[in-house]
Structure P
Amino acid sequence: MKHFRLLLSFLFLPFFTGAQEPVVLTPADTVPGDTLQKITLLFAGDLMQHQAQINAARLPNGGFDYSECFKYVKEEISKADIAIGNLEVTLAGPPYTGYPSFGSPDEYLFAIKDIGFDILLTANNHCLDRGRNGLERTILMLDSLHIPYAGTYIDEEARARRYPLLIEQNGFRISLLNYTYGTNDIPVTPPNVVNLIDKEVIEKDIEAAKAQQPDVIIVCIHWGEEYNLLPEDSQRELADWMLSKGVTHIVGGHPHVVQPIELRTDSVDGAKHLVVYSLGNFISNMSVPNTDGGLLVRLELEKDSSTVRVSDCGYSMIWTAHPGTGGIKNHTLFPVNYPQASLKRSLYHRMELFTNTARTLFKEHNIGIEEYFFGEK
C-alpha cells in the first residue's frame, strides 16, 4: 500500500518566481542514505473513455461508477511506487461524450486516482478535443486532486515552472518529459501550451532535465501509426536520437495496439535503456483487432552511492471485456492470467486471441525483456 506526502505548494504561488520545485512523493518509511535504494515504476497505456463506457458506468441518480472496471488490476497498480498512465480524454464537464471528441465525467478521474495512478500524461492527440475549456478544466481537475502531470499547460509560465516534471521518491530524482505528434489538427488556443514532438524543443527540454540532476530522464511519447503492430522507421530513429542526447528510458503510446519492447544494453558502459514503442490501450471500447488489450510495463531501479541501474524489468498483459459478453455488465479489465475456470468460454477465447497475437509478436521482436504475471513480482 502506498503512503505518499505530496508537496505541491508551488501550484498556489501568487506569481511566477522562476524556480521549479519538485513533486516529492515521500514514503512513510524512509531508508538510511547508505542503504541500497530501490524504486518500482509502472507504465500503463491509453486510458480511454468511449461513449459505451460512459453509458455503462452511468448510475440511475446521474452519477458514474467505475469500480467494476478496475477491481482486478487495482492491487497491481497500487503496489508500484510510481504508476504512470496516459489520460487520453478531457475533463471538460458535461455533456459527456466519447469519440471523436472525448469529454469524460469527473468520476473517471476519481477512479483512476483510487486505483493507484500517481502521475498522468496529458500530451496526446485528444487533449484539445474540447478546446481551451477542455484543456484548462482537465488541468484544474488534476490539480484539485493533487495528481502531478506532464504534457499540457495553461500558459508558458506554467510550463516553465512545472516542466520537466521532477519527481523525488525513495531517494531517487526522476525527470519526466511528455510529447505528442499532434492534436488532430485542432489548433492550440493561446496562451495554452501542448508539448509537440519537435527535436529542437525536445533537446532543450533534455538539457533542462539534466540541470535538475536526476538519476534518470524518462520520455513518454505519443507517436506512431494507429493499429500497426510494428513501429515506423521514424520512431526508431527518434528513439535512437533521444537516447544519444541523454534520455535514459522511452515509453510510447498512441497506436492502441501493443508494439515491441527493447531493453537495450549500452555497448560502452553496459547501462540498460528501456524502449517501449507502444503500450496499447489500458481500457477502451475499441473493437479493431488487437485493441482490446495492453501492457503494464514494470521498471525497477536500484541505486547505491555511485550508480543507478535497472535491477528488473518486465511486462504483463491486461485485457478488457466489453459489456454483453460472458455476463459482463461494465467494461472490465482482467490480467491475462486470470483463472480460466472463472471466465466464460467466450471471454477466455477473446482474451486468447489478443494474448496469442501479442506473444507471437514479442517472441520475434522483443529484446531483453520477459513477460510476468500478476502476483509474481
Structure Q
Amino acid sequence: MHNENEVLLKVEHLCQYFKSNKAVDDVSFEIMKGEAFGLVGESGCGKTTTGRSIIKLYNITSGDIYFKGIRIGAGIRSYQLAINQANEDLKAGKIDRAQRDAIVAENNKKIAEAKYDQNNCDKEYSKKLVAECKEKYLPLIAAANGAEKDALKLEYKNELHKAKHTRLVTQIQMIFQDPIASLDPRMTVREIISEGLQIQGERDRKVIDKKVYEMLELVGLVPEHASRYPHEFSGGQRQRIGVARSIVMEPSLIIADEPVSALDVSIQAQVINLLNDLRQKLGLTILFIAHDLSVVKYFSDRIGVMYFGKMVELASSDELFRNPLHPYTRALLSAIPLPDPHYEKQRKRIRYNPLEEHDYTVDKPSFREVAPGHFVQCNDAEFAKYQEMIK
C-alpha cells in the first residue's frame, strides 16, 4: 500500500521543448511513496520524454522536479528567454532601462538558485541521511553496553559512511522499453548488473557476486546465468536482467518505460507480476509508462493520461475507468478490446478530434480538480459540464 501522506516525487509545470516541438508542455503531478503511478497515451504524446526528464537524461526547459523534498531538476531556459525578451523590449522602446534591469536581476537570481539546487542536491540529501543516521544510532549506542555497544558503533560507522557518499540520483532507476538494445552485448550478466555498484565504489568481488546472485534470484533467474551474455536469453529473460540492473542500487523510485510492450502477451503478464511482487517486497515506488490502458489498470493505483505533451486527465485507476471525463480518455477506453464476441459486436469506437470537441478561442483550459483526486484539462464551460456528469 502507498503512503498518501508522503510525496516522493513532485513535478511542477514541467516543460520540455525541442527545436520544433513541445514534447512536454506544463505537466504537473505527484507520486506518493509506495505508489504505482501509470502514465498513458498514444505514441508521441510525451510520456517517455517526461520519464527521461525526471531522471535527468534531458535538461528541462522550465519547471521544477522535487524528489524526497529536494529539488533535483529546474529549467533555466525560460528565465534566459525572459532576459533576452527584456533586452529586445528595451531596444524597441517598450520598457525603460530600470524595468529591464529589474527583469534581468529577477531572472538571474532564479537561474542562480536553480543551478545551486541542481549542483548541491546530493549534498543536501547526504546531510538529511546523516542527520537521520545520528538520530537513530546515537541514543542506542548511549544506552548499550559491552559487545552490543561495539557492534552498534561499527554499524553506525558503516551507515554514516554510506550516508555521506550516497548520490540522490541513484535513488531513481529506469527500466527501458527494448530489452535487447538496453543491454550491452559485450558484457556478461554479472557485469551488466554490477556496473552501478562498481561506479559507486564497490570493489569487493565477493560482495558484488553476492549482490548480483541475490538480484538474479529476486527476478526469477538463477546464479548460473551471471556468466552468460544477453544474446543467450529470450526477450522476457532479458527484461528480467534489466529489472535486476535497476533494483541492485536499492532505489526508491523505478521509472518503467513501457517495459512489456516489446514482449509476447504471455510474457507480459509474468513481467507485470514480477514488478508487482518487487514493489511489495522492496517497498518500491513505480512510474509505469505504457500505452495499453488495460495493463495500466491492473498495475497502477492512479493514472495520468497525456495527449500532445499535456496531461489531460488524472485520477485513481478505478475512478478513471468508472468516470472518464475528457473526450480523449473516453476514446482510449473505447479502443480496449475484450474477449467477449457479444460485447465486441456492440462496441462503438470513439474518435477524438480536438477541433470538434473543444472551443478554446476565448476561454482557455487549465488543469482543474473536478472531484476529489480527479483532475481534468478543461475550461469553465467544460468544468461545469464534467461536474454534472459525475453527480
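For mean projected area of the Cα convex hull in nm², which of the structures P, Q scores highest? Could you put the intermediate results ahead of the total?
Working: P: 18.6; Q: 26.3.
Largest calculated value belongs to Q.
With FRET efficiency 1/(1 + (r/R0)^6) of positions 202 and 314 (r between Cβ atoms, R0 = 41 Å, to 0.05) derived from the coordinates and found to be 0.90, which of P, Q does the value describe?
Details: P: 0.90; Q: 0.55.
Considering all the candidates, the number was obtained from P.
Of the structures labelled P, Q, one was used to calculate helix-only ellipticity at 222 nm (-39500 (n - 2.57) for each DSSP H run of 4 or more, over all residues; to 500), giving -7000. Name it.
Values: P: -7000; Q: -15500.
Value -7000 for helix-only ellipticity at 222 nm (-39500 (n - 2.57) for each DSSP H run of 4 or more, over all residues; to 500) corresponds to P out of P, Q.
With FRET efficiency 1/(1 + (r/R0)^6) of positions 82 and 130 (r between Cβ atoms, R0 = 30 Å, to 0.05) derived from the coordinates and found to be 0.20, which of P, Q does the value describe? Walk me through the numbers on the way to the answer.
Details: P: 0.60; Q: 0.20.
Considering all the candidates, the number was obtained from Q.
Comparing structures P, Q by Rg/Rh (Cα atoms, Kirkwood Rh), for residues 74-241 alone, which one has the largest value? Before the final figure, lay out each step's value.
Working: P: 0.95; Q: 1.20.
Largest value of Rg/Rh (Cα atoms, Kirkwood Rh), for residues 74-241 alone: Q.
FYI, it's all coordinate maths here, none of it is from the lab. Since the structure is predicted, the reported quantities are computational estimates derived from the model, not experimental observations. Cβ atoms are built from the backbone, for glycine too; each structure is taken alone.
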